[in-house]
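Trainee: The next part holds the structures, each set out as structure tokens.
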Structure I
Amino acid sequence: MHIADFLSGSVAGACGVAVGFPLDTVKVRIQTQKQFTGLYQCALETLSKEGAHGFFKGMSLPLTTVSMTSSVVFGTYRNCLQCMKQARGADWSPNTKLEIFLAGLAGGVAQTSVMSPGDIVKVRLQCQTESRMLRPKYHGPVHCLLSIIKEEGIKGLYRGALPLMLRDGPSYATYFLTYATVSEWMSGGSNKKLHWSGVLLAGGVAGMAGWTVGTPMDVIKARLQMDGVKGPKRYKGFFHCIVETGRTEGAAVFFRSLGINCLRAFPVNMVVFFTYEVLTGFLKTAPESVESPHVGLE
């Protein structure tokens, strides 16, 4: 893994977090709190009760950890691709679509260990809907992190880790494969560098495809992370959460936030890929193909 890839991926990931965080907050609230019935109602109520600040609750921790999670994702992805090339004795040939899919799957699963603690803090802070006049339970990311450890132990930081892994594994696999496929189609099957408009389009489409696959597990993850925070625990575990959610609210609930995820994913990943390609071109002296992405969905 080149240092240019790490730096470009880190900055691009942070830009993606900043662009998409307001809609991410709305998404999490709709997934976990029944008083919010839709995008506009949730956005208006958040703005009226909490101000613009309400859309950015919990953003500081993802911004500080995104370099680590991005590093794990694209580092695992790149190394897996290289290992699979070497295993079939084809170091200089392009990777197959199956290899891209499997490498993306490995990258998504690998990041769970470093992403889970920051993700649960983000979700807990996003779901604090009290107005600024009231005293919320968590005063900030550090206080939230320490409170979870104190009340639930270290394992509390990994509540929802299983659905997070089941979300990000298939999502990143789809994400990387979609980006590579769209890039190949737009470049006419060559490995030449895409025009910036092609990078924007391929990144946006890849983000939407990844979230289409990952939304059901994203719903389960958020509900497990918030279970018991504002009342008695409702779910006994991962499978009980799936069954109980489907039984009481219907199968459609697993895709309730799909529209918001796709609405957020397109501009976020446009920004992510454009930033990544600009910085990579600046930091690297040799021209690079944009065949494979190096940063994630968030």
Structure II
Amino acid sequence: MDQGAGTPGTPDGPGGQAPTPAHSLPGCYRHPDRETGIRCTRCERPICPECMVDAAVGFHCPECVRGRSGSGSHFEASRPRTLAGGTIAADPRLITKILIGINVAVFLAIQVHESLVADLVLIGRWPPAPFTATEGVAGGQWYRLVTSMFAHQEIWHIAFNMLSLWWLGGPLEAALGRARYLTLYLVSGLAGSALTYLLASPVQPSLGASGAVFGLFGATAMLLRRLNADMRPIMVLLAINLIFTFTVGNIAWQAHIGGLAAGVVIGYGMLHAPRERRALVQYGVCGLVLVAVLVLTLVRTVQLS
């Protein structure tokens, strides 16, 4: 994602390059359109989150990693990794594209068969008390915690969420790797659904990918913090979204807050996990958030039963 921070220009190098303007960052040596404040600690090439490989001190570029790795099992141990330890992929937006495709496909299906939305939305219980619930999460339909994350009825709703997913998802997918990024998205969405189920009216239906998208907002803030980049743009955008969350009617603010909190926790855990037990810490944090989701869901189900 574009950053507004700038660093002082560098002096002319051996190649006679002109100094970098003080108001902009250099572009990644493999992706010149991506500004970055990070350089390889061996060759000093500018590298973006997709290209940076964790080293004992700082980060290395893929060329330096290949140069020191040789072949065989040592090469496998030293192969380029994302900032969070994932495998660097040829298409750093593949999972983002798939998620957008699923959301759009469900939206189109709802437009063709409007009755389908009743089977996908998040709703606590129906019919309302004192009648016995035959539909809703309290009635045993826990799958609604997931299906509601991919359901949209209004064109403006899906447009806003998918634009945000595209803008935030690419840099996060590149920095985390596909598996970690997908885990972040799904667990954040579930956290938003669980908090909505807990706090909202049990007969109020809720739908949309906003919980997962707000999880990406939280993780993006943690990514910028990890890179020591300018956090002001994302914080301003997040503040604007939160103002809309609490001032515009018919918005499930619980999903936004639940997803945001999960995104901050998961993003911090994934980006600051110690290298020697990184996967254990990263997925352990995700597991703890899932346990919290389960507890909230059980508590609300007992209340409504």
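Trainee: Work out relative contact order in percent (Cα under 8 Å, 6 or more apart) for each of structures I, II, then name the structure with the largest result. Show your work: numbers first, answer last.
Mentor: Numbers: I: 28; II: 16.
With respect to relative contact order in percent (Cα under 8 Å, 6 or more apart), the highest-scoring structure among I, II is I.
Trainee: For mean count of other Cβ atoms within 10 Å over residues 120-127, which of the structures I, II scores highest? It would help to have the intermediate numbers written out before the result.
Mentor: Details: I: 24.9; II: 21.5.
That would be structure I.
Trainee: Which structure, out of I, II, was helix-only ellipticity at 222 nm (-39500 (n - 2.57) for each DSSP H run of 4 or more, over all residues; to 500) derived from, given a value of -24000? Kindly include the intermediate steps, with their values, before the conclusion.
Mentor: Details: I: -24000; II: -17500.
Value -24000 for helix-only ellipticity at 222 nm (-39500 (n - 2.57) for each DSSP H run of 4 or more, over all residues; to 500) corresponds to I out of I, II.
Trainee: Out of I, II, choose the structure whose coordinates give Rg/Rh (Cα atoms, Kirkwood Rh) equal to 1.05 when calculated. Let's see the in-between values first.
Mentor: Working: I: 0.98; II: 1.05.
This figure was derived from II.
Read-outs: derived from the displayed coordinates by stated rules, not from any lab. Source: prediction; values computed, not measured. Cβ atoms are built from the backbone, for glycine too; each structure is taken alone.
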